[in-house]
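Heads up, there are several structures right after this.
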Structure 1
Amino acid sequence: MAATHLDSSVSGDIAFQAEMLKGVARTFALTIAQLPRNLYEAVGNAYLLCRIADTIEDDRALSVEQKQAFSERFSEIVAGRDDPASFAEELGPLLSSSAGSSTGNLVANTPRVIRVTQRLNLAQRKAIRRCVGIMSRGMVEFQRNASAEGLRDVTQLDRYCYHVAGVVGETLTALFCEHSEEIEKRREALMPLSVSFGQGLQMINILKDLWEDRSRGVCWLPRDVFRAAGMELRSLSPGMADPGFVRGLLQLVAMTSDHLANGLRFIDNLPTQETGIRRSCVWPLAIAVLTLRRICRKPTFRSGREVTVSRRSVWAAAILTSVLVRSNLALKLLFKLFTFGLPKSSSA
């Protein structure tokens, strides 16, 4: 009877995780559903843990001191050294209403997410624990110094993107390597590409959400790029057609395109028989490129909604890339077609 109850509890936690993914990240839920079963469970769990860490970072109702305390505590929980139930009970009531019901439900059910973490194998838990630790420390650092004037320079932008996305790329690669001996053989080539791939996806978010971020007093754009283009970020306003702003934005579009090209190289290095893993990577890459095209086409957009890719385009890209997913040559030609007309960086 006890064993049956335990099995039922585990199944319930896994089912909750699957439903939670649909609630907080519908597109991502479809993406990771392409993965082999053992990876699906681990990657989904890692995403929800990162989402909790991200909630702590983004919530407006929390002070910087509270964010640091909860972030440090959350890292300890993922490492198995603190109590998730009391964490959830204390954090939940402090979150602002903007967190949303799905996010609030996720935080309230932190113990269930952690129970799934604890049933993963040692290598998976180690990779996820490292990810959450690096992400939490980095988020606190950048939140403490965040302002509407932007980041100091491109180097600082790279550091920020690593802490919130590059480390996620490393973690996914570690999980892929644990899953496949063939992928493990390619680890050395995959790891740096995974960091760049993660940065490209994060830079899409930074560009798309720049006005929403600014409305809450935050800017993740690098000051040096825009200063060299002839404008100061402190003077930003939605929809501005300042030539210096447009030049700076298009330079970041070019840099982002370079990182996404590394994302394609990452996919090219994955075994062609691992179609599920390749699909899970190529879908977000395709959506990112389509978003970048929309930003490039309308650099004076006023909100992220104006450059968000339509659901029809998302499905069309998913279907097309799925058909071509086993062919590196076909994906390269498609990427070249999708990125045609985007500005090129000086290093390209």
Structure 2
Amino acid sequence: MRGDWREHRDNFEDENKASDFPSIALQWLEKWGEIVPKDDRKPENLLQRLVKHLRENRYLILIDSLEYLLTGNEDDSWGDFADEWWGKFFASFLAESDCKSRFILTSQDLPTKFETAECDRYKNLWYCQLLKGLEVPEQVALFHKAELDGDLELPHSPLRVIGEVYDGHPLALRTIAGEIRESYGGKVRAYWKENSRYIEEVKEAIDEARNQGIVQGDEDRWQLASYTKVLRMKVKERIEKTFERLKNDVCYAYFLLCTASVYRCEVKEKWWLINLEDEGYSEDQQKDAMQTLRERYLVEDGGIDDEDNRLLGQHNLIRSVAIAHRLMLP
């Protein structure tokens, strides 16, 4: 409970957990004290009950990993709800003119339902915010909160370099901070002495790309997501699930993401697409692959260069995993 809000959290990352709308709606309603007769558990009835309950009560509902509710195909694109009743529910919820409850959703894929005509007319009631890495002051605050110092005022101190190399990725930085506290007794120097080679390798490659124009790193073998057991468990496994979904859903987008991992920094979009062109993929497939990567936030916009070319890059963590996948391509 925060103020007069009743807070409720749910996470769909566990694939063994029921995620269809009727099951979740029933769970929520019963948890909130409603008795739902067995003959009143059809999806349309549960939808009406849930919307009514949310309209009349003040809930703040946080749903993580919404992407696990999404599906799609090559004809209709990706990002739709696997269970159509989820889409109907959010459309009905947005249509309520006076609703006391609110949702906060996190997703690695763009839920396209919110951009359809059915929901677009309620655009003043929902907002999509792209979350990027923590800025330097936020990184410093995170390390201070974890009771780590390590000369944070110095730009080249170990923790500041870690923050730069990981592009401020919150999960990775929290994982590293926790590991320093738990496994190294809070001693930054001890962690750095044992693991600096993995981080400095990436820092040197990034500096070469920026300062010397060496943007292609065919021999790079970054291990940002996996050089300790804790990182493998908390960071790499989550990214691997993203790669697995992409591989199953849009194989040529997966191929594009992997082959483009040769680039250390932002490069021209056409440099990415030539990897698909060389493999015989059509122009439409190339466009679809790039759109898929954008909708799943697996590419980062680097702006426009002096010749009006769009620049694209990969987050360092994504590239670290993509390199390993590229090496396994047939």
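No lab work stands behind these numbers, since they all come straight from the coordinates. Quick caveat, the model's predicted, so the values are computed rather than measured. Cβ atoms are built from the backbone, for glycine too; each structure is taken alone.
Figure out for me which of the structures 1, 2 the number 1.4 belongs to, where distance in nm of label points 7 Å out along Cα→Cβ at positions 274 and 290 was derived from the coordinates.
2
To test your reading of the models, identify which of 1, 2 gives 38, 27, 17 for semi-axes √(5λ) of the Cα gyration tensor in Å when calculated.
Numbers: 1: 32, 26, 17; 2: 38, 27, 17.
Matching structure: 2.
Looking at structures 1, 2, which one was distance in nm of label points 7 Å out along Cα→Cβ at positions 178 and 242 calculated from, given that it came out as 1.8? Numbers along the way, then the final one.
On the way: 1: 4.7; 2: 1.8.
Structure of origin is 2.
To which of 1, 2 does the computed value -14500 (helix-only ellipticity at 222 nm (-39500 (n - 2.57) for each DSSP H run of 4 or more, over all residues; to 500)) belong?
The value was obtained from structure 2.
If you work out relative contact order in percent (Cα under 8 Å, 6 or more apart) for 1, 2, which one comes out largest?
1
If you work out mean count of other Cβ atoms within 10 Å over residues 234-241 for 1, 2, which one comes out largest? Walk me through the numbers on the way to the answer.
On the way: 1: 12.4; 2: 17.9.
Evaluating mean count of other Cβ atoms within 10 Å over residues 234-241 on every structure, the highest lands on 2.
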